[in-house]
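Each structure below is given as structure tokens.
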Structure P
Amino acid sequence: MAPKKVLVFLADGSEEIEATVSIDILRRARLDVTVAGVALKNPGAFAECSRGVNIVPDTAYENLGTPLEAFDAVIIPGGLIGAKTLAENAEVKKALVTAHNNGHFVAAICAGPIAIKSAGINKGGKLTSHPCVKEELEKEYEYQEERVVVDNKVISSRGPGTAFLFALTIIEQLLGEEVREEVSKPLMLAPTL
């Protein structure tokens, strides 16, 4: 059986902890993760993330080559500048809507949920985010304060400190609790994760 496919978007200003932890942990679960760069100042080279760390995407989004319907989950990292770029991008919105309409997962962390709002996904449903974008979300969603919220195949989380829990929740939703435990155990995480 082919591994499930996950698309992670990356823009200049994306939060590097959230992006890197998500990519790393999902690959540990043997998910087929593709990192796609969007609207980069250095296309084909790297995304300059929110704290100056440069991350090289696997591909530019326009060169993706895989149909959107093939992805079992689409992920938006936070970082306010990166999240705004992704939320305003028509192709990113299309990818989120396509995933959700096909019964697949959309996931966003920190400021990333503004892209879910921008795509009009699961309005009125439960959602969380970093407090810096709470006001943008709470009028259209049942805003939650939990570290990770799962509602109607939408996974949202709060910030860099919840990145491991966010990624492990995505694994659990895609592959089950047993795989989540298999990936989590050797990480030596705090017991609350």
Structure Q
Amino acid sequence: MRTAEITRNTNETRIRVAINLDGTGQQKLDTGVPFLDHMLDQIARHGLIDLDIKAEGDLHIDAHHTVEDVGITLGQAIAQAVGNKAGIRRYGHAYVPLDEALSRVVVDFSGRPGLQFHVPFTRARIGDFDVDLTQEFFQGLVNHAQITLHIDNLRGINAHHQCETVFKACGRALRMALELDPRSAGVVPSTKGVL
């Protein structure tokens, strides 16, 4: 099983992430930011990734540090669990609709962090959640998982639906990219021989 457990403590947050890339979508999420928990549940369920995340942050200021640092720690856990990437499909993509909203996410386990984030949210907040933090989460994830991630919300009116389709599509794209290809014979999917 491809698993990892990462603990990251700073003056602003204390975070523990346990992950199983070969899971069934089980999750235990307690970040102190309910909407983030809801979005992480989408990654777990649609990615068939088991996630156990506990975060304590300076929420008396706002949710920024917590959301960003959860992305960072989750990225570190993914990188550790995937190892040298031998045998994975490497690339993944997904289109996910939710009512009027539609998003596309494409991922490459390239070893090079890169984020293209194009989500024209129709409002600034989803309940108490600042939509700007969505990009902060994914930037932290990308930087520390060492992946290239293209996120495009193609249409949507309801900001909750826009955001949820992004996280669901991310889960599906990760699932595809991380799947072990039985025809690869454990070879790293790169002409360089390493990723």
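Assuming 2.8 is distance in nm of label points 7 Å out along Cα→Cβ at positions 53 and 125 as calculated from a single structure, say which of P, Q it is.
It must be structure P, since only it matches.
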Query raised in the report: Thinking of P, Q, which structure, once mean count of other Cβ atoms within 10 Å over residues 5-12 is computed, gives back 13.5?
Result: Q
**Report entry** Top of P, Q by relative contact order in percent (Cα under 8 Å, 6 or more apart), largest first
**Finding:** Q
Query raised in the report: Computing distance in nm of label points 7 Å out along Cα→Cβ at positions 21 and 181 gives 2.3 for which of P, Q?
Result: P
Query raised in the report: Computing helix-only ellipticity at 222 nm (-39500 (n - 2.57) for each DSSP H run of 4 or more, over all residues; to 500) gives -9500 for which of P, Q?
Result: P
Report summary line: Structures P, Q compared on Rg/Rh (Cα atoms, Kirkwood Rh), for residues 69-140 alone: the greatest is Q
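Coordinate-derived values only; no laboratory data. Keep in mind it's a predicted model, so treat the numbers as computed, not measured. Cβ atoms are built from the backbone, for glycine too; each structure is taken alone.
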